[in-house]
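These are the structures, in C-alpha cells.
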Structure 1
Amino acid sequence: MIRLMVVDVDGVISRGEAAPLDFAVLQRLAECNDSARRDATYPSVTLCTGRPAPYVEVLMQAIHSHYPAIYENGAGLFVPEPYGFKWHSAITPAMQARLARFQTVLHEALVAADLAYLQPGKTASLSLFPCQGVPLGTIAAEAGRLAREFGGEFIVEETATCLNVIVRGIDKAEGVRWLARETGIPLHDMAGVGDSGSDVKFMRLLGWMAAPGNAHASVKQLAHYTSPYEDGPGLLDILARLPRP
C-alpha cells in the first residue's frame, strides 16, 4: 500500500518559475491530505524539490501536508509537526563557507558577465538561470568547469530551465532516504512523481513511480504510469490511479 506520495514541484504541481499556480490542484492535494489524516488507507502527499525552505513551507500549508518535505534537493527537511527545519549533517558551517566561495566564483564568471543570474533564498545549494538569449548549455559548460576546479566537491545538474549546484552526496535520493528514516515509512510504501532527469534518482528508490505528460523521456521510461496530461492536471490524474488496497 502506498502511504506517502512524494512529488516534485516545478513541472509537476506547477508549470515552473513565474507560472501561475493552479489553485484547484492545490485544493485537491489538500483534500487528499485531509482524508489521509482521517483514514490510513488514503495516501498523504509531500514535496521533494530544489526550492528553498520558505517556498516549501508555504506550499505545504497550501496542501495541508503533515509529513516532512524535502527542500534544496535533499539538503534540508521542513517539518510541519512539530514545526521546524532540519539540515543534512553534511551541511556544516565549513561546507556553507566553501559553497559561498564557489558562489563568488560563479558570480564573477557568469553573473557579472550578464550570462546568468542566481536565484535568491537558498542556503545549502545554488540555482543559476541563463539570461535572456543565453543558451543553458553555455552556462552549464562554464559552471561545470569551475566546479571541477573545486575538486568535485560540488555537482552541477542541468534541469529544463536552470542549473542546480548541489553538494556532492546530497541529492533527492538522499532526501527520500532521510524522509523514510524521519517518518518510519519504508521506501517501498512511497510513490514518486517527477518530470526531470534529476528526479530519477529519488523515484527509482520508491515502490511506485509516475510522470506527467511533460516529463523528460528518462522519467517516462522509468515510470509505472505516465499521464497524458501535463504538470498539475497530470498530477491529479496520477493521484486517481495511485495503487490503493
Structure 2
Amino acid sequence: MSDRVYELSPDELMNLILSVGTQGTHRPLLPTEVAALLSKARAHGASTKDLAELVHLEGPTMIGRFLKLGNLVPEVKVLVDWGASNTTVGFSTAVEISRLNRHEQILVATKAVEYGFTRTEAKELLQLRSRSGRDIEDCVREIVAMRPRVERICVFLGKVADEGVRQRLRSLRQEERDQLLSDALERKCPEVLRNISLRLGADSFVLACSDDAAELVQQCFTDLETGITSLLVDEGRTNG
C-alpha cells in the first residue's frame, strides 16, 4: 500500500508541515513551493479543509492564501519569500500582487522591491487602483509619495534562457541557486557582486542595487538575460 497522501510523498508532507504555520527562520520550503505542493494535493482530491488538517492549521483560510500564489507569473515567483528583503517581497504582499494581471504583477512586484513596499502599502495600492481606475504606475507613485522619505533600489528581472540550466536549477535549494549565481558573477565581474543583492530561481533571476551599482551591471552586460544565462552555463561546466 502506498504511503503517499494525495500524491504527496512523506518528505513533501513533512516539509509542508515544517513550512506552514510557523514563525521559524529555517523553513524548508518557499511560499511558492508550498503553493505548488498544496495545488498538487488539491488536484488529487484534497479540499482546502483537508489540506488545513493535513498541515495542522485550524482552518482553510491560510490554504486559500497560499493557493493564490499559483496565479503569479514566473518572473514574480522568483521574488517571493517569507519576508521582504532587497531582492524579495514577503508572502502577504505576494498574495495581494497575485490578484493582478501579468503586466501589472511584474510592475508592482518590481516596484515593491524597489521601494520596499509593506503589505499595507500593497493593499492600499490595489484599493487605489480599484477605486480610481488610474494607471497602475500612477497609483505606485501616489503610494510612494505618501512616505516622508523614499529610498530607491534599482531592480533587474530576467529569465534564464537555457532549458538545461533550468532543469539543473529546479533540483537545487534556494541558497544553492543563489550561491551558484554569486559564484558566476564573482568570476565575471566581482566589482558588481560587491554592490548588489541577488536571487536566482529555477526560471528567472533578480538583481537589486543602488543607482551607481546599476551602472556597473550595465557596463558588464550588454544583454543581461543572455549574459547571466551564459555565466550559469559556464558555471555548470566548471562544477560539473
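Each value in this text was obtained by applying a stated rule to the coordinates, not by laboratory testing. The shown structure was predicted, so the numbers you read here are calculated from the model rather than taken from an experiment. Cβ atoms are built from the backbone, for glycine too; each structure is taken alone.
By the measure mean count of other Cβ atoms within 10 Å over residues 4-11, tell me the structure among 1, 2 with the highest figure.
Ranking 1, 2 on mean count of other Cβ atoms within 10 Å over residues 4-11, first place is 1.
Here helix-only ellipticity at 222 nm (-39500 (n - 2.57) for each DSSP H run of 4 or more, over all residues; to 500) was derived from just one of the structures 1, 2, and that gives -17000; the source is 2.
Out of 1, 2, which structure matches 21 when relative contact order in percent (Cα under 8 Å, 6 or more apart) is calculated? Derived from the structure labelled 1.
One of 1, 2 was used to compute Cα extents along the principal axes in Å, for residues 100-139 alone, and the answer was 28, 16, 14. Which one was it? The correct label is 1.
Here mean count of other Cβ atoms within 10 Å over residues 44-51 has been calculated and equals 15.5, so which of 1, 2 was it run on? For mean count of other Cβ atoms within 10 Å over residues 44-51, the value 15.5 is produced by structure 2. Of the structures 1, 2, report the one carrying the highest value of volume of the Cα convex hull per residue in Å³, for residues 108-179 alone. Ranking 1, 2 on volume of the Cα convex hull per residue in Å³, for residues 108-179 alone, first place is 2.
If Rg/Rh (Cα atoms, Kirkwood Rh) is calculated from each of 1, 2, which structure is the one that comes out at 0.97?
It was calculated from structure 1.
Thinking of 1, 2, which structure, once mean count of other Cβ atoms within 10 Å over residues 124-131 is computed, gives back 21.1? Answer by label: 1.
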